[in-house]
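Laboratory data are not the source of any read-out in this text; all were calculated from the coordinates shown. Note that the coordinates shown come from a computational prediction; the quantities given were computed from them, not determined experimentally. Cβ atoms are built from the backbone, for glycine too; each structure is taken alone.
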Structure I
Amino acid sequence: MKKGIHPENFRLVAFRDMSNGHVFITRSTANTKDTVEIDGVEYPLVKLEISNTSHPFYTGKVKLVDTAGRVDKFMNKYKKHLENRK
């Protein structure tokens, strides 16, 4: 590996999957304003929308994530075409 390209200001950071509450601790340089206390130790907290514990690829469960009604908008727009395919 090349020398001098990796950051040296890493520290232990807690990452929380907001969809299921799973928390894991790893080294990171991610900036954050939030903190969380785990086993009496305070860590910087990074909030994630999805992680390996909630991602359909890793869990094997298909989960439809709808943001701002996009799925409903699509279904309404292409309703005729979808019904004709049945």
Structure II
Amino acid sequence: MARLQFVQDDTQVPEVRAAFEAANRFNGRIANSMRVFAHSPAILRFLLPLQAVLQKDGLGCKLDARTRALAMIKVSALNECRY
């Protein structure tokens, strides 16, 4: 359970709304981690570009898609994520 409440879609902060819209276009959803980082728009501004580089081929990540996926699965398992 998060220690901070998630920022909801109906937020009135323009920077956060723009980031949420971009996340929806990019991922089809807004990750809970983004909802937590949305408490700091300064951090949020860099989160989606970082996520893009880590997840999409050809954007600068040195790891291939299979290795990235295995790393995400391993980290999720280590953190006992339910998804």
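I have 3, 11, 14, 14, 12, 12, 11, 7, 5, 5, 4, 2, 0 for P(r) over Cα pairs in 5 Å bins from 0, in percent, calculated from one of the structures I, II. Which structure is it? Derived from I, not from the others. -18500 is what came out when helix-only ellipticity at 222 nm (-39500 (n - 2.57) for each DSSP H run of 4 or more, over all residues; to 500) was calculated for one structure; which of I, II is it? Checking each candidate, the match is II. Between structures I, II, the calculation of mean count of other Cβ atoms within 10 Å over residues 5-12 yields its largest number for II. Taking distance in nm of label points 7 Å out along Cα→Cβ at positions 21 and 45 as the criterion, the top-ranked structure out of I, II is II, with the highest value.
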